[in-house]
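Enquirer: Structures are listed in the sections that come next.
The numbers here are math on the coordinates, done by the rules we state, and not lab data. Fair warning: this is a prediction, and the values are worked out from it, not measured in the lab. Cβ atoms are built from the backbone, for glycine too; each structure is taken alone.
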Structure I
Amino acid sequence: MRVYVPLTLPGLAEAHKTGELGAGPLVAYAVTPALREWYLSDDTEELEYAALGRAALASLRLLDADPGAPRRRVVVAVDVPDRMAAVGPEGGPGRASGRAPDPDAQDAPGGPGEVRVSGAVRLAKAAAVHVDAPEAEADVTAAARALAAADGGDDDAQAVVDGAEDHELLWFAPQEIASLLGSGI
């Protein structure tokens, strides 16, 4: 199963140093039944792009929690055995209780596509690394600052968070990680 692991640049540097994304369980995003239902598509590439977008939002949350990290979202795409990826309580608040999910909860943590990856995930198994370009920094900074208000239902703050999505993440091959980290991107 292809999973998308949200990180920050310091998190990527640590993974590069240790050779592991973490010992698990890791929060990641993948094409799951709830993501298919939420995104309303049967196109595999579109669904994988949606999972990547969910991971990019989770990376934004990591940036909000680490004010010292460079303001660039990072997502590592990695293939793991299906048995290592367990689908969590998808759909945001209400799904686990049997109530209908809140339609505005798709951006809340634990929403569609979230999985828990158990066991050690070797960085060498990465298929790709996705990182914001330097010119995204201002919008990503603003989006990280607006997350709490957006989570609280502020439409203006949500528009700021959505503004980070206007920036496509750049694609890097795993063998480019060292130069990526050394380039200051």
Structure II
Amino acid sequence: MQHVKVWDGFVRTFHWSLVAAFGANALLIDDDTKLHQWVGYVVVGLVLARVIWGFSGTGYARFSSFPASLSGSLGQLRDMLTGTKRLHLGHTPLGALMIYNLIVTLLVIGLSGYLMTTDMYWGVEWPEFLHEASVTWAEISVVLHVGAVILESVRTRVNLPRAMVTGYKDVPPTLN
């Protein structure tokens, strides 16, 4: 196995900070408090920083290294169904779709949450509906993401959670 540097410090810090902030806001903090709003602003700030890093960051952090690809995603699903093990150093095609999904969803949550605090939209139902529906979709997405990470770690024998902690993936020499 080769020990390959994949995730830079920014990506790893962003990932775990987002996990903590979103998890706290979704599961621990009362949604009628100022703390909920401020943690929501932190989430939006993290996501915007990640978007900037997606264009200016290092190797596998760049969006260009994991383009959204329907054909790639269908290919990955086919590999999963047929037992084919095709490893990816960076994000997989399905992983890329999940990242783009979560970026958009978290920004919609932040925008709709902000709108609910403004005079123009205070008490208007659609921003609250959009906010709650987006939070539910984000929670479903997170569960799918964690499940997929576990499944792919077992299926490919690459410890993906450890890679997001250490920054390194241990992969067969033929992949690199």
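Enquirer: With relative contact order in percent (Cα under 8 Å, 6 or more apart) computed per structure, which member of I, II shows the largest figure?
Expert: When relative contact order in percent (Cα under 8 Å, 6 or more apart) is computed for each of I, II, structure II gives the biggest number.
Enquirer: Another one. Upon calculation of helix-only ellipticity at 222 nm (-39500 (n - 2.57) for each DSSP H run of 4 or more, over all residues; to 500) from the atomic coordinates, which of the structures I, II produces -11500?
Expert: I
Enquirer: Taking distance in nm of label points 7 Å out along Cα→Cβ at positions 5 and 69 as the quantity of interest, name the structure among I, II where it is greatest.
Expert: II
Enquirer: One of I, II was used to compute percent of Cα pairs over 26 Å apart, and the result was 27. Which label is that?
Expert: Matching structure: I.
Enquirer: Upon calculation of mean count of other Cβ atoms within 10 Å over residues 125-132 from the atomic coordinates, which of the structures I, II produces 14.5?
Expert: That value comes from structure II.
Enquirer: Let me ask something additional. Out of I, II, choose the structure whose coordinates give mean count of other Cβ atoms within 10 Å over residues 21-28 equal to 20.0 when calculated.
Expert: Attributed to the structure labelled I.
Enquirer: One of I, II was used to compute mean count of other Cβ atoms within 10 Å over residues 37-44, and the answer was 13.0. Which one was it?
Expert: It must be structure I, since only it matches.
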